[in-house]
Each structure stands twice: as C-alpha cells, then as structure tokens.
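Several structures are given next for inspection.
Values in this text are rule-based calculations from the coordinates and carry no lab data. What you see is a predicted model; the values in this text were computed from it and never measured. Cβ atoms are built from the backbone, for glycine too; each structure is taken alone.
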Structure 1
Amino acid sequence: MRTAVIDRKTKETDIHVELNLDGGETDISTGIGFFDHMLTAFSVHGGFGLTVKAVGDLHVDCHHTVEDTGIVIGKAFDKALKDKGGIERFGSFYVPMDEALAFCSLDISGRPFLVFDADFPEERIGTYDSCMTEEFMRAFAYHSGITLHLKLCYGKNSHHITEAIYKALAHALKAAVKMTESDKPLSTKGVL
C-alpha cells in the first residue's frame, strides 16, 4: 500500500494528514473554506485518498495554516513514495477553468524546486489569500522532493486561476505516481 500518515504540531498549527496514492475517501477541514475546496479538488482529480485536519492561528491570517498544510502533505507524498521506484516519475498537464488555463510539469526526482509563474487579479478568495497558492506549492514541492513547474497561461478570475493550478498539479501527479512494471527508480543513477 502506498500510504502515509503524518502529524505535525507547532505553536501556530496542528495538522493531521492521511494519504493513499491509490484512492480512497476525501475528508478536508482546514477552517479556510476555499482552501478546503482546493484540497478536495486536488484529491478528487488526482485520484488520491486524502484526509486533512488542520487547526491553525486563523485569527492572525491564513498563512501558517496553508503553508504548514503544504509541508505536511508534501511529507506524506515523500513517505508514501518510499524510494520512488516503480513509478512513471514525470507528469505534465494543462487544465482549463473557464477563461483561465494553467499548466503543471513535474519530476518526482528527490530534487525539490519550484518555478511558479502566475499572477492573481484579486488579492483574496473568501478568507484565502491568493498569494498563498505559491506558498502552498513551495512547501509541498520542498517537502515532497518534487521539481515542480506551474504556469498560468492566461486568466482573469483568481478563483478560476487558482482552481486550474491545483487541478493541473493533481493531474500531473496522478500521471507521475502511476505504477510501472519495474520496481526500480526511473534513473540512470539507479536511485533518486
């Protein structure tokens, strides 16, 4: 089973994540409605079983909760993928969302990196700060060991832009974690 359970508690957040790369239920609760919507879309479109229970200092703002959730989900992916053997490794996907078009390309390489190219016309979507999309993606990439490139091709509505980005990530990951016939990492080095 490609699963992981990660708990992380700090003075700012208390986060519990359960991940099953091969499917399962989706149960998301972060206290940030739009973020819950994005993580639900991420789980459903990626075909992942995902439980997220996050309690954070939302009286300050959403920053710590969103970023720390990215850290914990990233750690869960890293743990569930073990030595990264037997997977396709690479994934790329375009997602249109009304007037917005987003692209994701990634490599489950063990070499964390983020290239994020997107602007958001509106600063907030409900209680979610639009700029937190990049912070979530950075935390996720660095703690999962994934080289992650995200690009907004175009778009005018921050809700549509953000949703397209999360869904593009989900579909690219779905392709990259797909099992192959080999149990070895896809690398000329023999390890990732």
Structure 2
Amino acid sequence: MREGKLERVTKETSIQVRLDLDGPGKAEVRTGIGFFDHMLTAMAVHGNFDLSLQASGDLHVDGHHTVEDCGIVLGKALAIALEDKSGLCRYGSFWLPMDDALAMAAVDVSGRPFLHFNADFRNERIGEFETCLTREFFQAFAFNAGITLHLNVLYGENDHHRCEAIFKAAGHALEAAVKKNTTGEVLSTKGVLA
C-alpha cells in the first residue's frame, strides 16, 4: 500500500492527513473553508486516491495559513507515499474542460520541486476561499512533494469553473504519473529520481 500519513501542528494550524494512492477516490475533507474542501475532494476523486484531511486554523485572520499548510502537509504525505519511486510512470498530463473553462496540468515525479502556475481570476473570492490562495496551495504542495508541476488555465469566464478545472486536471495528471510502469525500473537515464 502506497500511503502517507502526517500530522502537523503549529501556532497557526493543526492538520492531519492520510493519503492512499491506490484507493478508489474516497475523500473526507474538512478545512473550515467550504470551497477549498470541494477542491481537495475533486482532486482526490479525479486522481483516484483516498484522502482524509482534517484541518483547523486561524481563519479569523484569513485562509492563507490553512490553505498553505494543507499544501505543505499533503505534499509531504505524497512524498512519503512515493518514497520508493521505482516502477512509476513518472510523468502525467491532462487537459480538462469544465463548461466554459479549459485547464491543463502536467506532472513529473522527479524529486525536483518546481511550479509553473498560469491562471488569473476575476474575483477576489469564491465563497470564503481567496482565489489568490490557489497558487499558494499548489506551490506548497509541489515543493513539499518534490514534484514538478505545471498548471495552466487557457480560458474561461467563471472563476469557480476555472479553479475547479485546475484541481481536477492536477488530480488526473497525478494519477497518471504515480501509476506503475511495465518494467518496475526507475524511469530515468540517471537510474535514480532525486
């Protein structure tokens, strides 16, 4: 079982996560930010991995610490689940249409953290979720997971659709990247992913 469990407690947040990459896509997410819960659930369902994430944070300040710290903890859980990178397909990409919006995600489970994020939002918020935190989440997630992640929204009028397309595309791309390859070998000319 490829599973990552982690608990992180700071003065700003308390987060517990369990990630199972081989699950059927069940999600139980509670962060105190409804739209963010919806996005993490969508990412898990479309990535076909099980996710249990419980977070409490200083939402009386704003959502920044909670969202960023969820990215940190979820990224570290992914790194734990993928400690042995042998036998992975390594790369995954996905185009996802969501009504008026079109997003693309590409992943390399390389051990080298990087994020390219190309998405603009027209509104400051979707529900209680600050749209600028979308990038903050994925930055924390990619860097703590040790993956290269490219996310692009090509177009779309509705911010809910644009944001949801990003999370769903990321889930699909991750699913493809963490699948087992046919050889069981590390997919690298170096013989190692780091």
Highest-scoring label, criterion being distance in nm of label points 7 Å out along Cα→Cβ at positions 61 and 93, among 1, 2:
2
When distance in nm of label points 7 Å out along Cα→Cβ at positions 85 and 149 is calculated for structures 1, 2, the one with the largest value is 1
